[in-house]
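Novice: Got some structures for you, see below.
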Structure I
Amino acid sequence: MPTARIDDVDIYFEEHGSGFPLLLLMGFGDGCGAWANQIPAFSARYRTIAFDHRGVGKSEAPPGGYSIPRFSDDAFALLDHLGVERAHLVGYSMGGRVAQDMAAKHPKRVAGMVLAASAAKPNALNIYSLRAGAYLYRTFGPEAASAFGPLISFTHEYFAAHLPELVAKLGKPQENPMPLHAYEGHVRAIEEHDTTPVLGRITAPTLVLMGEHEWLNPKVDADIMLNGIGGSRLGVLAGGGHGFLWETPEAFNQAVLEFLAEHTP
């Protein structure tokens with residue numbers, strides 16, 4: 001199992017394909033496997049690197065040290081471990097928050113960036129949903145917290161098409177569930193995140209990508225990033241909600257690949 005020792009924590013990662021490096025930054029609670037709809041398409045053109053944030057999946061879960069800047073440092077340390085000086089970034093939800101921090105810290109190391117279903121700071125719905133998930137985990141366990149996820153990710157149309165399988169997952173044990181301390185650490189990391197003061201430092205060409213039916217991080221959140229990051233542009237995917245990686249994967253993959261193709265050295 002490939003791991004990199006970063007800040008005394010083993011971080012699990014995967015590499016697929018070859019070409020210019022592309023780093024994938026996943027959202028809250030999910031690991032590399034959540035990119036299953038993207039990795040085949042992306043790795044056909046790029047050296048595609050995915051990893052589990054500390055506390056998630058196959059990475060270690062230290063007792064503390066969870067923050068967006070720490071996740072950002074982990075990502076750069078992983079790139080250093082792999083000998084990657086410069087890369088594209090695709091960050092989904094919380095991963096988009098990490099990508100912003102990376103691009104603001106070391107602008108020259110980011111060639112192009114896609115911020116998908118993300119925001120520069122948490123809104124009230126973000127905070128409520130995070131705290132509701134943490135309450136469910138503490139009170140009823142990780143299976144209860146995971147049952148909350150589809151409600152903020154998918155559209156009515158997705159529920160109608162996939163209801164039996166979604167219902168079948170209710171209460172089922174998760175593979176590699178986050179420990180409670182790591183879950184709560186990730187919650188605090190997002191609550192404390194605010195890159196609005198440093199968005200102007202980002203020089204990488206940036207696509208702010210959202211689903212047509214996004215409601216967890218709506219257009220007002222996209223506008224903050226668009227106004228703060230010079231030259232950034234908006235992409236809206238028809239039919240998708242917050243979970244458009246899974247709901248409209250072909251359209252998502254096409255939008256990402258077309259944008260990155262414009263900015264690959």
Structure II
Amino acid sequence: MRIKYPQAGRLVYSDASSATRSFWEEHWGALDERTFALADQGYLQWLETPFRRHLPRQGKILEAGCGPGQVLRAMQVRGYETEGVEWAADLVGRVNRFRPDIPIRAGDATALEVPDGSYRAVVSLGVAEHRRDGPEPFVREAWRILEPQGTLLMSVPHYHWLRRLRYRRPDTPTERLDFYQYAFRPEEFAAILQAQGFRLVARYGYAAWESLCEDLPAVRSLERLPLVGPRLQGLVNRLPGLSRSTGHMALFVATKVERP
């Protein structure tokens with residue numbers, strides 16, 4: 001069970017389960033060859049354009065909060081010098097045993113045991129939104145471990161115009177549910193990045209179809225149609241304007257500068 005409601009300018013997702021270490025270890029489930037089949041071909045799906053445009057071809061790149069490491073593996077196949085950190089230690093152990101060629105280790109993305117300026121770029125996809133007290137420690141730590149003028153690519157759920165219309169108040173009591181994540185307005189998250197010492201370079205959106213299905217039940221019914229659903233999904237996700245305005249996730253590209 002999951003509900004959404006506005007609070008202090010953000011959209012709050014409450015769920016029967018909070019985003020703990022054990023949650024993520026269970027969320028990713030068992031690992032098999034299918035887990036990495038597309039990643040082994042370098043497949044990045046909607047991340048292709050921003051990665052190609054903004055990730056440096058030279059220098060170390062960290063994915064902070066990498067899950068099993070599919071994106072990490074795809075970057076590795078494409079020739080990037082990558083490594084990953086994941087909070088769920090049991091998941092990391094399973095990846096290390098199943099795919100020792102994927103450079104992943106256990107760690108906390110808000111307190112990494114590496115020197116200042118260790119990386120040329122940091123990628124963090126769908127991680128910072130899960131902290132109840134806000135995403136600032138994730139952004140602050142990314143700033144610390146980046147080289148001067150280093151690049152951050154960080155995505156969070158998008159509190160876009162459709163969600164602002166759709167979710168105006170709680171539709172059920174929330175006392176029995178745990179905090180799961182926030183969705184942010186782009187201007188708020190851009191301000192958070194700036195306050196922590198970053199200059200915004202670009203913003204992208206992705207997973208527009210996922211957002212439409214989540215927020216509009218009529219669209220979800222189309223997804224079940226054998227011929228129409230997959231074609232419509234592909235069309236929606238290929239439209240950059242729609243992805244930017246109503247994508248489930250907003251991806252921010254920023255450069256490390258001096259803190260204010």
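Coordinate-derived values only; no laboratory data. What you see is a predicted model, and the numbers here were worked out from it, not measured in a lab. Cβ atoms are built from the backbone, for glycine too; each structure is taken alone.
Novice: Compare Kirkwood radius over Cα pairs in Å across structures I, II and report the one with the greatest value. Working shown, then result.
Specialist: Numbers: I: 18.3; II: 19.1.
Structure II gives the largest value of Kirkwood radius over Cα pairs in Å among I, II.
Novice: Further question on the same structure: If distance in nm of label points 7 Å out along Cα→Cβ at positions 70 and 222 computes to 2.4, which of I, II did it come from?
Specialist: On the way: I: 3.2; II: 2.4.
For distance in nm of label points 7 Å out along Cα→Cβ at positions 70 and 222, the value 2.4 is produced by structure II.
Novice: With helix-only ellipticity at 222 nm (-39500 (n - 2.57) for each DSSP H run of 4 or more, over all residues; to 500) coming out at -9500, pick the structure among I, II it was computed from. List each step's numbers first, then the result.
Specialist: Values: I: -13000; II: -9500.
Answer for the origin of the read-out: II.
Novice: Hey, P(r) over Cα pairs in 10 Å bins from 0, in percent, for residues 102-181 alone derived from one of I, II reads 14, 33, 32, 17, 4; which structure?
Specialist: Structure of origin is I.
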